[in-house]
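Asks: What follows are several structures.
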Structure P
Amino acid sequence: MSRVILQTHDLTVRFGGHVAVDHVSCGFKTGELTAIVGPNGAGKTTYFNLISGQIPSSEGRVDLNGRDITRMSVSQRCDMGIGRAFQLTNLFPNLSVLENVRLVIQAKAKMGFNLFSMADSHAEITDRAVAVLDKVKLYDLCEEPVSVLSHGNQRKLEVAMLIALEPLVYMFDEPTAGMSVDEAPVVLDLIAELKAEKDRTILLVEHKMDVIRTLADRIIVLHNGALAADGDPAEVMASDVVQEAYMGKELDNV
């Protein structure tokens with residue numbers, strides 16, 4: 001039976017007089033993919049930043065597995081099981097795609113980011129990295145330096161590195177942004193595979209409604225930093241809140 005593994009309690013952040021996220025309380029279950037939607041400026045990415053630790057909260061709390069992680073650093077939260085793709089990119093842009101993924105696996109195994117430990121005796125680490133790269137359709141580029149990858153392949157590498165980290169919570173902020181029509185399905189299929197495994201929690205910020213319809217078990221809507229709706233995708237997407245938000249109308253009653 002799924003349980004709430006990640007929870008925010010009255011999570012709030014203010015920038016001067018502006019409240020960017022306004023007392024958002026929400027729980028996220030294992031095995032559930034939650035899409036976070038809302039108009040531009042609604043607070044979606046800021047909410048992600050509060051959960052993953054990029055910015056400190058003004059009020060409220062973040063719990064992971066029943067433990068308060070509100071004052072933990074990004075790296076501490078990563079160790080605890082919060083995984084966000086961009087946290088892991090550009091470690092060594094002049095190293096190969098394979099070496100970048102292998103470094104993440106070494107860090108996960110508490111072996112540190114030590115290039116000299118990449119010996120044949122660590123063949124199992126290399127095998128794991130190769131398997132992850134094959135999964136994201138980057139095996140053919142495994143020896144290429146990261147700096148020469150296209151934008152789409154860099155996004156796929158982000159997902160590969162996130163998968164290699166094996167977090168409890170996957171956080172994807174518009175994972176297909178800037179990707180070509182041919183590249184985007186690879187990442188979306190990977191997210192669908194992660195969801196099908198039913199043992200992780202997935203949060204997805206996305207503007208493409210067809211993607212949300214395909215992947216989401218649940219939708220929450222943020223507007224002006226506040227939680228405006230939360231529930232079944234079909235019901236939320238048919239609600240006045242979403243219709244008005246995406247039609248650009250005023251949400252005076254929210």
Structure Q
Amino acid sequence: MAKHIVLVHGAWQGSWSFDLIKPWLQQKGWTVHAVDLPDNGWNSDTQITASQQSYCDYVVQMIHNIGEPVVLLGHSGGGLTISAVAEQIPELISHLVYLVGMMLPSNMSFLDFKKLCEQHFPDEDFSGISPYLTFTDDGYSIVSSEGAKKIFLQDCEPALAEQLIEKLRPQPEAGRDLKPVLTPERFGCVPRIYVEALNDQSLSINMQRLMQQLQPNKLQIIAMQTGHVPQAVQPDLLVEKLNQILSPDKTKIQIDTGEKAAD
């Protein structure tokens with residue numbers, strides 16, 4: 001049986017956001033499937049509009065086409081989509097990986113979560129990328145180059161940062177307003193890995209760790225000394241850490257509340 005990993009991008013991105021990590025995964029024996037979510041500027045199927053249901057259905061269909069259990073990874077806002085997928089087909093997901101992802105409780109949006117963070121950490125600024133967005137009349141948001149450099153790519157080499165900024169696309173706001181309904185019997189039975197980025201300017205470490213506290217069961221944590229895109233800044237190290245947990249050659253995997261994988 002092949003080792004399949006399905007990669008789901010976050011807002012303003014596409015499957016290209018995993019280009020730097022794919023060769024490292026393939027070297028470890030993974031068959032890589034990178035998704036372009038509907039209506040995100042890179043998907044050729046423009047008949048499908050962005051929504052929680054369309055994102056979920058699209059990834060579910062991809063996994064059904066693979067026909068074997070997969071590791072499902074979501075970066076940033078892609079975390080909300082992978083949660084919804086796991087609720088639908090938990091039997092086909094061996095692990096969920098939240099790559100600095102939005103791992104939120106059932107029926108909680110990111111805006112709901114930001115309000116909760118403000119209550120827990122009243123002295124912290126949680127504006128993130130928001131000040132650097134502009135909005136179109138037809139419901140899309142656009143990230144400025146300045147904002148992308150400062151909030152998403154501050155630890156990337158300048159040439160790489162420029163390459164990644166060129167690929168960013170307008171994001172349908174309907175694709176950011178996601179509130180998946182999750183149950184302990186389905187989503188809750190799937191083992192999860194949270195890859196935290198200690199220097200993230202988009203989802204601060206306090207935000208990431210509050211997510212972990214809200215959903216501690218079946219959770220293992222990997223820490224990365226990066227900003228919001230570990231898959232671009234340290235792709236080799238990220239794959240090495242993931243493979244230590246996900247490798248089928250591993251005779252025993254310790255899953256525990258808040259356990260830290262070795263740095």
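All of the numbers you see were taken from the coordinates with simple rules; none came from a lab. Since the structure is predicted, the reported quantities are computational estimates derived from the model, not experimental observations. Cβ atoms are built from the backbone, for glycine too; each structure is taken alone.
Asks: Computing semi-axes √(5λ) of the Cα gyration tensor in Å gives 33, 20, 16 for which of P, Q? Before the final figure, lay out each step's value.
Replies: Numbers: P: 33, 20, 16; Q: 25, 21, 20.
Working through the options, I get structure P.
Asks: Rank structures P, Q by relative contact order in percent (Cα under 8 Å, 6 or more apart) and report only the one at the top, that is, the highest. Present the calculation step by step, with values, prior to reporting the outcome.
Replies: Values: P: 27; Q: 21.
The maximum falls on structure P.
Asks: Related question: To test your reading of the models, identify which of P, Q gives 0.90 for FRET efficiency 1/(1 + (r/R0)^6) of positions 72 and 232 (r between Cβ atoms, R0 = 30 Å, to 0.05) when calculated. Don't jump to the answer; show the numbers that get you there.
Replies: Working: P: 0.40; Q: 0.90.
Of the options listed, only Q reproduces it.
Asks: I have 3.3 for distance in nm of label points 7 Å out along Cα→Cβ at positions 48 and 184, calculated from one of the structures P, Q. Which structure is it?
Replies: Q
Asks: P, Q: which one has mean count of other Cβ atoms within 10 Å over residues 144-151, as calculated, at 14.1? Can you show the working numbers first?
Replies: On the way: P: 14.1; Q: 17.4.
This figure was derived from P.
Asks: With distance in nm of label points 7 Å out along Cα→Cβ at positions 136 and 216 derived from the coordinates and found to be 4.5, which of P, Q does the value describe? Can you show the working numbers first?
Replies: Details: P: 2.5; Q: 4.5.
Corresponding structure: Q.
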